[in-house]
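Each reported figure results from applying straightforward, stated rules to the coordinates on display, with no laboratory input. Here the structure is a predicted model, which is why all the values come from computation and not from measurement. Cβ atoms are built from the backbone, for glycine too; each structure is taken alone.
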Structure P
Amino acid sequence: MPFSELQVQDLLPHRHPFLFVDKVLSLQPDHRVEGTFRVKDDHPFINRTGAVPVFPASLVVEALGQIAAICIRYPQGETSPQLRPRGFLARIDQCSFEHPVHVGEALLLTASLVKHFATLYKFEAMGSVDDKIVVKAVLTLYLEF
């Protein structure tokens, strides 16, 4: 059940340049989601201070939060922008950055729901490039429907 970028925009309030999910590859609502984000050379948040341009690690974690939100947002169905739920990334635990994400790379984002209580949703999330893990984290999202 792949989703295009336009369908992703129906589920998230984020827009360019702060939308970090291009496509949803697979989705088991309220359980697990997998998607991608391709880091383009013209993205305004690219860090060009070193020898090789990289995508900021903090924004890779934001991308994980966005893909996780889709996992729980999708079952709620489409709503008008005025009725969209409020939500945010509430907590980041056990976060480790293994490798940087470079321009031109496709970041594979996965998130699995491990706990849910009221408006809090806890996910184990991971980002990888070419089967190499670049980040792992436990994320807690607050979503109010």
Structure Q
Amino acid sequence: MTDVVVEAFSDVGLRAAAKSHRLDLLPVNRNEYLSMDAMAFPPGEAAWQFPLAVVELENSADDDQVAYSLWKVLCVRTSLRVVFCYRKTEDAASALVRRLRDDVIGSMKIDFRLGLEGETFVIVGTRGEAGTFPYGFFKWWRLDRNTGTFSVA
């Protein structure tokens, strides 16, 4: 999945850092910045560019690990935040997203939540639609900053 994310960023003209994808754009060359699984930058000349996107690829079945990944991406000033994760069933995916709403988004101060720039998505893959991969396998949930809820994108 890391390779797919890096390639997708490359396809839209961005440069990405990720595991096994060292980036030499910033003065400090790394595979991962800020312990994010993937971080994308515009092609530019500025020495210390801010990322346009951060992505966490969470394989854990532990809801707290997914919540931690969401919390991590929310801590970064960027235009796009994405957490990929997986659950066995659609019901389990919906329950996870509700828990993320209650535990992570619900613990944010309203002014901080309203001040978030850009978009935040939780993308959950389920086995229920694995036969139609990638169509139907992933469901995109978009954070509505105004209401503090996720809705299917």
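Identify the structure, out of P, Q, from whose coordinates distance in nm of label points 7 Å out along Cα→Cβ at positions 48 and 64 was calculated to give 3.4.
Working: P: 2.9; Q: 3.4.
It was calculated from structure Q.
As an exercise: helix-only ellipticity at 222 nm (-39500 (n - 2.57) for each DSSP H run of 4 or more, over all residues; to 500), calculated from one structure in P, Q, equals -5000. Which structure is it?
P
Ranked on distance in nm of label points 7 Å out along Cα→Cβ at positions 88 and 120, which label among P, Q comes first with the largest value? Present the calculation step by step, with values, prior to reporting the outcome.
Numbers: P: 1.6; Q: 2.9.
When distance in nm of label points 7 Å out along Cα→Cβ at positions 88 and 120 is computed for each of P, Q, structure Q gives the biggest number.
When distance in nm of label points 7 Å out along Cα→Cβ at positions 40 and 72 is calculated for each of the structures P, Q, which structure yields the highest value?
Ranking P, Q on distance in nm of label points 7 Å out along Cα→Cβ at positions 40 and 72, first place is P.
Could you figure out which one of P, Q the value 1.1 for distance in nm of label points 7 Å out along Cα→Cβ at positions 112 and 136 was computed from? Could the numbers behind the result be given before it?
Numbers: P: 1.1; Q: 4.0.
Going label by label, the one that fits is P.
Which of the displayed structures (P, Q) returns the greatest value of mean count of other Cβ atoms within 10 Å over residues 56-63 on calculation?
When mean count of other Cβ atoms within 10 Å over residues 56-63 is calculated for P, Q, structure P comes out on top.
Supply the structure label, taken from P, Q, corresponding to relative contact order in percent (Cα under 8 Å, 6 or more apart) with the calculated value 25.
Structure P accounts for this read-out.
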